[in-house]
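Just so you know, all these numbers are worked out from the coordinates, no wet-lab data involved. All values reported here derive from a predicted model rather than from experimental measurement. Cβ atoms are built from the backbone, for glycine too; each structure is taken alone.
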Structure I
Amino acid sequence: MPEEHVMKAAMQRYIDSFNAGDAEGLSSLFADDATIEDPVGSELVEGIEAIAEFYRGGVKVVTEMSLSAPIRGSHANAAAMAFDFKMNIDGKEYETGAIDVMEFNAEGKITSMRAYWGPSDTNMPAWES
């Protein structure tokens, strides 16, 4: 099980990599067999290749990400963070508030990322999973 400070540091690198537009840095945080569910209820993104593709698209539209509260750890292999992010899609600006819960392996790599946000947490038009 990774130590709490390792998980928190990885989550901070996640924010920093998004703000730097670094898709490779983002995908390097994940284990080869990791999954992403963003938002929860949508189709899983499975495996490092699919995750790399997911973030190559993500950094093209996310313009800013900032923590809403400190990153929180756990007594196990998970941590969570509340944050806000701005996106530019087809020249239109959108804002969303989210909470990501990530689970980690013993090496400190993310094995699962689940993003919690819903229609009332964003000003994007209707979104379907």
Structure II
Amino acid sequence: MLDHRVVKFCYSVPDSVKFRNGKLKGLLKSTLQGVLPDEIIHLPKSGFAGPICYWIENHLIKSMFEHLIDNPIPFYREYLNIGIIKETLLHRERYWRFLPTLFSLYIFNPWYRKHIMREDIVI
């Protein structure tokens, strides 16, 4: 769906074709009619969450400690309780439901450093 030709085509299609009853994806649904079962085409919207707990546990935990605990951005020092963040990271199995929030803080960190603090970092 992200092939540049598909994206270019989507931008060329008038909104009246892309939207049906004020809802996006009219063209996509009509294109897939007969290809996918109706039950799938007419499913209500649902969210998608990546495997955040897996990413944290297996790849990001060290970096999260570095960026959220050892060297947090000034904004975090001012507005967040770093001790609670540390406690949550140390006891991930107990506080697993808060890991998506900590992941968001972790992801916000480089954006803030680059765009607010004007640090020369690669995102």
Structure III
Amino acid sequence: MRAIRQQVERIRAARAAADGVGVRFFINARTDVFLETAAAHHSRALVDVALGRGMAYAEAGADGLFVPGLNDPELVGELCERSGLPVNVMLRDPAAELGQWSSAGVARVSYGPALYLHAMRAVAGQVRS
């Protein structure tokens, strides 16, 4: 994970480049604070860290906050409620019920590699049969 100052500079540069050519570019700024910590240790303190990064990213021109690794509905709800940016989460289960995430305030759901990994497990199961 990049230092906040470094990531802010990158977001500012991306926003300036897009604005300079008249393109409305959506910058979904990512913070990996929840990927760097085991899910059993996710806490409100990490939500505060993610929100601090989100504020800095918003001031630099970000349009959204991507928090992969956070899958606790209560903490997601708190983060969404307090974030000045729409929140994007990454789900690991392709069959996950999306309603709970929408109710928590999530603006966008990503699956990252989950769909690919799910498909590869299915293929592997067929090959072994």
inquiry  = Starting from the value 18.2: which structure in I, II, III was Kirkwood radius over Cα pairs in Å calculated from?
reply    = II
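Between structures I, II, III, where is relative contact order in percent (Cα under 8 Å, 6 or more apart) highest?
On the way: I: 28; II: 16; III: 21.
Top value of relative contact order in percent (Cα under 8 Å, 6 or more apart), among I, II, III, belongs to structure I.
To which of I, II, III does the computed value 0.05 (FRET efficiency 1/(1 + (r/R0)^6) of positions 36 and 84 (r between Cβ atoms, R0 = 25 Å, to 0.05)) belong? Working shown, then result.
On the way: I: 0.85; II: 0.05; III: 0.65.
Computing FRET efficiency 1/(1 + (r/R0)^6) of positions 36 and 84 (r between Cβ atoms, R0 = 25 Å, to 0.05) on every structure in I, II, III gives 0.05 only for II.
So helix-only ellipticity at 222 nm (-39500 (n - 2.57) for each DSSP H run of 4 or more, over all residues; to 500), computed for just one structure, reads -8500; which one of I, II, III is that? Provide the component values of the computation, followed by the final result.
Numbers: I: -8500; II: -13000; III: -15500.
The structure behind it is I.
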